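Next up: some structures, all given as structure tokens.
Only the coordinates and a few stated rules stand behind these numbers; no lab work does. This structure is a prediction, so every number in the text was calculated from the model and none was measured. Cβ atoms are built from the backbone, for glycine too; each structure is taken alone.
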Structure P
Amino acid sequence: MRIYKPNGTSFWHYEFVLNGKRYHKTTKMTNEREARKVANATFTALVKAEVGIGEPKPVPTLRGFREDFITAVQAEKQDKPKTMQFYTYSFDSLLKYEPLGEACLDSIDERLVQRFTVWALARTCERDGERTCSVATVNRWRATLRKALRMARRWKVIQTVPEIPRLKGERERSFVFTEALRKKYDELAPEPLNSFIQFSCEIGICEGEIIDLLKGDVHMTEKGDEWGHYGYLQIRKGKTEFRKRSLPITARSKEILTD
């Protein structure tokens with residue numbers, strides 16, 4: 001490396017060759033020692049770039065990461081608008097807690113998550129304006145934060161992800177659709193709701209799966225097999241890969257499908 005002062009200027013310049021390429025530029029320094037520091041820094045930066053050791057990119061805040069997260073989820077869940085709506089709402093709910101929204105991703109730790117959780121559980125639920133947010137709702141928000149941070153780690157934006165376990169205390173709901181209720185639906189529910197409910201109870205298929213069901217997915221036979229099944233339904237879509245499955249067609253479900 002050469003440091004020199006061209007004729008007609010008071011500024012020192014540098015000149016060196018790296019991988020066959022000549023670099024020469026003014027340091028904009030009149031002091032030789034300071035000029036040499038600038039030249040050395042330039043040389044070091046170029047060498048690092050050559051071997052893939054660039055200056056570390058600034059880590060975005062959670063708010064700054066929103067667009068990347070939403071875009072990624074949109075590409076991942078493009079055929080599931082309700083899931084997309086859920087993640088958008090949940091992420092925006094995280095940002096309403098300013099200390100979390102303005103925090104850099106690498107500074108989000110268990111303590112900050114806990115402070116957010118206390119704040120969220122004390123909030124009034126926007127949807128009814130009276131009750132505070134339930135544990136189930138806050139768990140969905142925490143799960144969205146966990147997904148965003150794991151995504152950032154996969155992209156090498158951050159190195160670690162804090163522990164964000166599921167909160168205990170979610171109210172579990174169970175409901176038994178009794179034969180009496182089934183008969184009541186049969187008497188009162190209009191079509192196609194009536195058949196929809198009867199078929200769902202008979203075969204164990206949910207709303208979205210019935211709506212997405214195609215005629216080509218119904219493999220029905222005239223006669224039943226030794227278990228009383230008249231073929232099967234093929235479920236090609238579901239919330240997860242594990243929801244893809246085949247369901248046997250019973251005598252009652254065959255009657256509904258035929259009608």
Structure Q
Amino acid sequence: MASQCPIGFDTETLRDQVRATYERVAREPAGDFHFHRGPKYAARHLGYDPSELAQLPELATARFAGVGNPLAMVSDPDIGLLSSGQVVLDHACGAGMDLLLAARRVAPNGRAIGVDMTPGMRECALRAAEQAGLADVVEIRAGVYEELPVADASVDVVISNGVVNLAPDKARVLREIRRVLKPGGRLLLADVIVQRELTLDARSNPDLWASCIGGALVEGELAELSAAAGLVDGRIVQRFNCFMGTSAEDKVAKDLFVHGINFFARKKA
């Protein structure tokens with residue numbers, strides 16, 4: 001189980017690798033990476049509305065590297081809409097594509113808070129918010145997902161796209177999400193899962209973790225961890241073949257059936 005790293009795993013090396021990878025995405029979004037990026041990928045593989053993406057700054061959309069579409073869940077009546085006045089937290093927001101989409105939904109009276117540990121991505125997200133005319137709604141904060149720089153019970157909705165798999169201690173991350181959610185608040189999570197347990201060698205490989213595979217949970221474990229963290233109604237809502245056509249698919253994704261999911265949970269009212 002990848003809820004925690006194996007004993008002896010070098011978590012600082014992993015964090016450094018992840019930060020370096022996404023700094024490079026911030027500088028060179030068209031570079032060579034093991035994962036897809038950009039608005040065409042988001043529309044074709046993940047179901048984003050291309051006309052809505054076209055209204056956002058390229059600074060944000062070109063650097064998008066998510067694995068699902070967390071905001072697609074807000075069209076489900078059982079999950080609920082985003083509406084003006086709500087507070088949304090984008091958990092590891094990157095260059096801010098999901099953050100800006102959420103900000104438009106909660107404007108003008110709400111707030112969209114983006115937290116990220118990568119300076120280059122935070123800079124892109126801040127500039128993109130200004131270009132989109134959303135600077136009054138969007139706030140960017142430096143931080144990591146194990147210690148969110150957000151007050152207790154202050155957020156209506158947490159969105160997250162492709163980052164929980166990178167966390168060395170996923171139980172702690174989910175407890176942090178529960179902490180910042182208001183009673184009745186919702187988690188709209190996109191992440192990577194695998195269909196069978198990886199070998200210990202694979203789980204112990206920082207390169208595979210940084211590739212969004214070594215730390216991916218086996219299906220079913222996310223709901224278990226979510227419940228253990230105190231969230232309820234955890235369930236997979238949608239699936240995505242987010243590695244199709246990438247170098248990661250050629251190496252391991254096909255064998256393990258690695259894919260992206262949308263996952264919903266909420267904090268008890």
### Summary
If volume of the Cα convex hull per residue in Å³ is calculated for P, Q, the one returning 260 is structure P
### Task
Of the structures P, Q, report the one carrying the highest value of mean count of other Cβ atoms within 10 Å over residues 66-73.
Q
#### Entry: Answer label among P, Q for the case where helix-only ellipticity at 222 nm (-39500 (n - 2.57) for each DSSP H run of 4 or more, over all residues; to 500), calculated from the coordinates, equals -8500
Q
### Message
Between P, Q, which one scores greatest on distance in nm of label points 7 Å out along Cα→Cβ at positions 90 and 114?
### Response
P
### Task
Name the one structure among P, Q that volume of the Cα convex hull per residue in Å³, for residues 154-217 alone of 82 was derived from.
Q
### Comparison of P, Q by relative contact order in percent (Cα under 8 Å, 6 or more apart) - largest value held by
Q
#### Entry: Which of P, Q yields 2.2 [distance in nm of label points 7 Å out along Cα→Cβ at positions 106 and 162, calculated]
Q
